[in-house]
Structure 1
């Protein structure tokens with residue numbers, strides 16, 4: 001005959017009642033096929049990265065060794081600066097690794113209200129290209145925080161920069177432009193905001209209406225800029241913050257044939273809609289490039305897994321960007337090649353094509 005035994009277990013053994021939402025990191029119990037990828041299937045070009053172009057030799061050697069380990073053949077450093085800084089940075093990176101780095105220049109906003117500013121900024125960019133810059137990067141302060149001497153916000157499609165963008169067209173160099181931030185950052189931080197956790201843990205990322213224009217205003221200005229310079233090649237950073245609305249991004253790309261894009265820091269949107277994202281990337285395979293944004297070698301592994309495998313329900317590389325899981329897109333080889341290197345070879349001048357498959 002069995003006796004009933006009663007065990008009294010303190011509730012604390014099962015739950016930490018004081019645990020915060022930031023501490024909650026559940027481990028999935030789902031058992032599915034796993035194909036982790038620590039090296040890209042093809043050599044690739046990262047068109048969106050940020051480095052100190054004047055880094056010491058030891059740091060540069062370590063960076064290139066890490067690049068080799070993941071099959072990263074060419075890194076585009078978007079933080080090149082202008083003038084002497086640009087020239088010295090190019091000499092430093094290319095002096096030791098001629099074909100492993102590309103440097104983009106940035107705009108000098110000094111005295112932008114001066115009558116001759118437009119021509120001066122364009123002339124500076126032309127000198128920077130002569131000194132080795134292979135493109136122009138526009139940072140997110142452009143449109144959001146940059147103000148003129150009267151305290152007025154400088155719009156993304158401000159006519160004072162027309163000469164700069166027309167110079168890019170003439171010199172056939174691309175403009176990689178970051179406008180605004182994710183749509184959710186401009187919305188109330190309430191129970192409906194899917195980026196609530198990120199805004200709670202990174203409060204400075206919020207874009208409240210009392211300080212910033214609406215997201216729609218900034219993006220309309222950006223699209224106006226693209227339309228006004230049809231001969232300039234634009235690379236709209238971060239999928240133009242439309243990774244969560246790829247149908248709209250497709251309509252925008254159909255309307256603006258000079259606009260391309262890249263996937264830096266928005267993998268979380270592609271990996272949660274694998275079927276439609278795969279279909280979309282196949283359709284726009286000639287217009288999308290690989291980008292990562294912040295350098296962290298191990299974080300690239302998640303990109304490779306999403307792009308190359310059919311895996312299901314695996315972790316994103318940063319919890320606060322996405323609380324959801326990732327799914328692989330299992331992209332066709334030709335689409336992978338275009339995403340990894342073929343589109344960048346076509347749009348960014350001066351990259352040695354030798355290491356890349358035909």
Structure 2
């Protein structure tokens with residue numbers, strides 16, 4: 001007879017935990033007590049919950065799994081202090097996270113899936129396809145583990161690591177609500193950004209939640225023809241459909257959309273591309289985040305020259321579009337999404353150690 005799988009207590013919102021424990025006959029305060037240990041004190045297991053009896057802790061351990069990620073590797077940039085973390089999940093899979101220090105506070109970039117099935121041609125995360133979705137607890141614990149590692153509070157979270165967040169919609173939504181819950185870390189929704197390559201139905205669903213997060217659309221091209229060359233998802237949803245979804249999101253939330261635009265040398269970085277991008281961003285009042293592409297060995301894409309990037313930005317500004325060039329952080333520590341995980345997996349398959357893994361990528 002197959003043993004019943006334990007439920008993941010760290011993925012339970014407070015209201016669900018309250019019902020769980022109430023059904024067990026626990027006193028009303030117990031759920032908030034445990035929730036605080038998990039999501040405020042960041043306890044790494046039931047044994048750290050010192051004001052709960054040993055017998056009760058043992059009962060919870062028998063009933064529930066308690067997700068804590070294992071740090072496999074941490075690389076710290078000598079130039080700007082950015083940290084790249086590689087974590088092992090309970091099932092042995094690996095995910096990446098990045099910690100960045102800014103003047104306005106510390107930011108963490110988290111992964112939402114193990115791998116990715118979107119197939120964007122300039123991204124290392126998608127090369128091996130999708131392994132599985134992350135649970136809310138596995139997304140949360142990336143933030144928690146990094147906060148414990150650095151000893152500093154995280155004030156901003158971006159869901160822009162490995163995976164397509166809206167392809168893991170239900171777990172993502174639970175994660176967002178728990179991350180911003182006043183009973184947990186209580187990070188402001190306005191300090192949370194979620195990226196998407198453009199899954200239109202999920203964009204409408206997210207808009208209807210009326211959260212105050214920032215939605216970042218990975219656009220990367222301003223015409224359907226060029227976008228289809230870079231992003232297979234563009235074969236399912238046209239730019240016209242995307243822009244309509246963006247208009248709906250703004251109407252429902254009042255939150256300005258950000259366009260993420262990776263500049264690929266000789267592909268999408270011409271003056272004409274800038275004009276076409278301006279025509280899309282202008283009516284929506286979008287901010288444009290220009291990203292010098294991270295070359296990966298499996299593709300022949302190259303980063304646009306610095307002068308071309310500046311010229312592209314200047315063209316946007318002349319068209320009254322607010323465009324910024326993403327600051328390249330962690331360039332010396334495998335900063336690009338998916339590359340540290342992929343290199344580690346290759347190293348595990350080959351007769352060499354992790355010490356041999358190098359790189360010069362950027363987040």
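Supply the structure label, taken from 1, 2, corresponding to FRET efficiency 1/(1 + (r/R0)^6) of positions 35 and 291 (r between Cβ atoms, R0 = 30 Å, to 0.05) with the calculated value 0.85.
Answer by label: 1.
Of the structures 1, 2, report the one carrying the highest value of mean count of other Cβ atoms within 10 Å over residues 75-82. It would help to have the intermediate numbers written out before the result.
On the way: 1: 23.2; 2: 15.4.
Across 1, 2, mean count of other Cβ atoms within 10 Å over residues 75-82 peaks for 1.
Among 1, 2, considering only relative contact order in percent (Cα under 8 Å, 6 or more apart), which has the greatest calculated value?
1
Assuming 0.90 is FRET efficiency 1/(1 + (r/R0)^6) of positions 67 and 155 (r between Cβ atoms, R0 = 35 Å, to 0.05) as calculated from a single structure, say which of 1, 2 it is.
The correct label is 2.
Here mean count of other Cβ atoms within 10 Å over residues 99-106 was calculated and came to 23.6; which of the structures 1, 2 was it taken from?
1
Quick note: the coordinates plus some simple rules give every number you see, no bench work behind them. Given the structure is predicted, the values throughout are model-derived calculations rather than measurements. Cβ atoms are built from the backbone, for glycine too; each structure is taken alone.
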